[in-house]
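As structure tokens, here come the structures.
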Structure P
Amino acid sequence: MPARHVATSPVEEAAAAAGFLHPGGPRRLGRVLPALADVLGVAVHPDGPDARAALGLPTAERVCVVLVDGLGHLNLAERAGHAPFLRSLLAGSEPLTSPVPSTTATAMGTFGTGEGPGRTAMLGYTVRDPATGALGNLVSWTDLPAPRAWQRVPGLLAALAGAGVATTSIGPARFAGSGLTEAALAGAAFVAAEPLGARVDAAVRTLRRPGLTYLYWGDVDKAGHHHGFGSAAWGAALEDVDAELRRLARSLPASTLLVVTADHGMVDVDRARRWDVAADPVLGRDVALVAGEPRALHLHLAPGADAPAVAGRWRDVLGEHAVVGTREEVVAAGWFGPVDPHVLPVVGDVVVAMTGRATVVDSATQSAASLELVGVHGSRTPAEMLVPLLVAGGA
């Protein structure tokens with residue numbers, strides 16, 4: 001289990017008191033593709049050999065990496081009765097840490113490049129574009145520059161393909177050429193398949209020859225958002241993916257390494273601990289735009305506003321339910337890894353990470369449907385940060 005971060009500043013003292021994890025440990029999501037390239041004997045990232053050693057992966061001629069959106073390590077452990085196959089791999093495994101914020105766009109940028117969000121600029125569900133001041137959405141890729149103008153780090157799937165490795169990405173047709181795909185996962189041959197069974201069949205076909213195949217599944221996350229990870233619907237979604245991944249493991253050719261991971265975990269909201277920036281004059285004072293998501297917020301302030309003063313007011317209102325820091329504090333504390341100069345203004349003037357099951361929403365910009373979500377993520381709690389690394393097969 002990753003160790004909790006040792007406090008080195010006041011904001012990290014608060015993070016340690018909240019039981020938060022830090023994204024910078026040796027077992028982190030961004031090391032998966034560098035390690036798998038090394039598994040295949042290909043050098044596409046300088047961290048490859050060390051990453052493979054840290055993750056304990058064997059060599060193989062073929063690799064199938066499955067990313068199950070929203071399948072947190074602790075969520076899986078708690079509901080493992082619904083997943084006998086994954087439970088068999090869970091025993092003795094050690095989780096990875098997701099980047100901060102622990103959300104899909106951020107995690108996919110880190111997974112696809114091996115770099116943290118301070119380099120990829122994938123800093124939340126929504127982000128403020130410094131060039132326009134607009135609130136852009138990194139999942140739907142709306143109100144943002146072209147993907148490769150926003151996310152400038154070279155992708156690892158493209159590097160694998162360029163090194164002569166047969167590299168395939170399997171997902172829904174709408175992902176082909178999408179902004180998020182181009183930003184994080186471009187370069188692989190894309191195979192469109194809708195039901196999970198069809199994606200499993202496609203993976204088996206592509207791995208008849210040596211190479212790497214990436215398979216994505218999103219229904220566990222969807223069930224969690226709408227019903228909560230403790231719901232019957234989440235359990236049913238987990239049962240479905242477990243059955244198909246068992247079939248995948250049994251159908252893959254010999255000498256294939258199967259790796260199952262995720263982008264983030266999830267907590268179920270506590271509506272009694274929800275604040276609305278648009279309705280709270282203290283929280284809303286001097287805040288021009290709220291980016292991010294209800295568990296991890298980037299507050300972009302009005303011109304001339306005092307960031308430490310705003311951070312102090314948010315601490316006073318939210319108390320133990322949040323860890324609040326200025327841009328300078330959280331960047332120095334390494335929340336986003338090394339931060340490139342062009343990414344720095346994407347980080348909020350004030351950054352907020354929620355504890356427990358608390359949230360802060362902004363009814364002025366969020367849709368009615370998003371305000372009703374039951375399962376949420378984005379913060380630094382173990383439930384959100386820890387993702388599984390489940391391994392089967394190999395040489």
Structure Q
Amino acid sequence: MLKRVGLICLIALLAIACNSSDENNSSGDNFDRGALLTHTADNIIIPIFEDLQAKLEALETARETFSANTTENNLESLSDAWLEAYKVWQHVQMFNIGQAKLTSLDSERGFRTYFNRYPITKTDIEGFAANGNYDLEAIPTYNSQGFPGLDFLIHGVADTDANPIDKFTINSNATGYLGYLEDLVNHMLTTNATILNDWQNNYRDTFVNNTDSGLNGSFNMMANDLVFFYEKGFRAEKIGIPIGVFSNEPLPEKVEAFYKKTVSKTLALEALTAIENTFNGKAYDGTTEGPSLKTYLEFLDRSDLVTEINNQFETSRNAINGLNDNFYQQIIDNNNQMTIVYDVIQAAVPKLKVDMKQALNFIIDYTDSDGD
């Protein structure tokens with residue numbers, strides 16, 4: 001009798017263990033998450049990081065040319081290379097996964113800390129150029145580097161100057177500014193190279209094979225990064241914060257690319273394209289579409305939600321296109337129009353963060369205080 005009871009208990013324990021394993025390692029709906037992760041890694045994430053590396057190398061070439069011959073024409077070429085790299089960054093930014101997440105001491109922002117933390121602290125950059133005392137890995141420099149830091153160096157005017165180029169020519173700290181410019185570009189190059197190398201030679205297989213449905217599963221991380229980027233990096237940082245949604249008044253000085261204000265809309269539209277393409281599984285080279293959040297929803301008979309999300313993306317694009325290219329000036333002239341655009345963008349947040357999350361059964365791993 002005791003043996004029989006023991007056998008029954010053993011069977012029960014094995015059943016519980018199997019059920020627990022299923023919950024942790026399978027979505028339970030028979031969708032091939034591995035294929036989705038493979039397509040995302042091989043045709044979206046890695047090609048984007050490769051393109052960013054190429055654009056950063058072009059930026060470094062333009063910087064070398066400018067540093068050797070500090071002319072207006074060379075500064076303009078440097079600006080063009082900066083913008084091309086910045087547009088690619090809009091596609092990279094959402095993938096704060098693997099080595100990218102471990103790059104800085106800020107675990108939530110990860111590599112974004114070194115590439116796109118804005119607004120910058122102008123006085124810090126001026127101080128760094130004056131004394132040469134800075135460590136780009138250290139927290140005190142987080143608000144003084146990346147694309148926003150380069151934005152000030154290339155397009156901004158130092159306190160003692162009349163034109164952007166003056167800081168590199170007639171400013172008493174011209175050598176310091178040239179040195180800081182070189183260090184910023186090289187830091188971005190080496191940081192992205194480290195992340196890209198890890199994806200190509202190590203993390204790609206880890207990412208693709210980690211089909212667990214739990215919090216640390218690759219699918220959960222990828223879905224979270226898309227929703228987080230839409231809600232925070234796109235909706236809040238590019239639109240909500242500058243127009244005053246989270247403050248008592250508009251803060252136009254907090255727009256992206258503050259010193260090259262005419263590219264605000266360009267960068268916002270590029271970010272929306274990145275989100276839309278990832279949701280639909282569109283390869284970075286634009287030639288194919290593969291397994292994605294879209295096809296996963298369709299597999300679950302939620303084509304209605306796919307249509308709603310894509311329609312909202314398109315509505316948001318049309319609304320942004322109606323704005324001034326210069327978001328700073330748009331806020332000054334007619335902030336109400338910016339607020340309307342924010343509301344249009346916001347309408348997709350519950351579709352992604354609530355409806356899609358429930359349909360695909362992933363876990364939101366970040367918190368916010370502004371509601372859904």
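Each value in this text was obtained by applying a stated rule to the coordinates, not by laboratory testing. What you are looking at is a predicted structure, and each value in this text was computed from that prediction instead of being measured. Cβ atoms are built from the backbone, for glycine too; each structure is taken alone.
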Matching -9000 (helix-only ellipticity at 222 nm (-39500 (n - 2.57) for each DSSP H run of 4 or more, over all residues; to 500), computed) against labels P, Q points to structure P
Value 16.5, 50 of Rg and Dmax of the Cα atoms in Å, for residues 57-192 alone was derived from the coordinates of, among P, Q, structure P
Computing mean count of other Cβ atoms within 10 Å over residues 65-72 for each of P, Q, the value 25.8 comes from structure P
Value 19 of relative contact order in percent (Cα under 8 Å, 6 or more apart) was derived from the coordinates of, among P, Q, structure Q
For distance in nm of label points 7 Å out along Cα→Cβ at positions 49 and 217, structure among P, Q ranking highest is P
Rg and Dmax of the Cα atoms in Å gets 20.1, 63 when computed on, of labels P, Q, structure P
One of P, Q was used to calculate FRET efficiency 1/(1 + (r/R0)^6) of positions 145 and 257 (r between Cβ atoms, R0 = 25 Å, to 0.05), yielding 0.95; that structure is Q
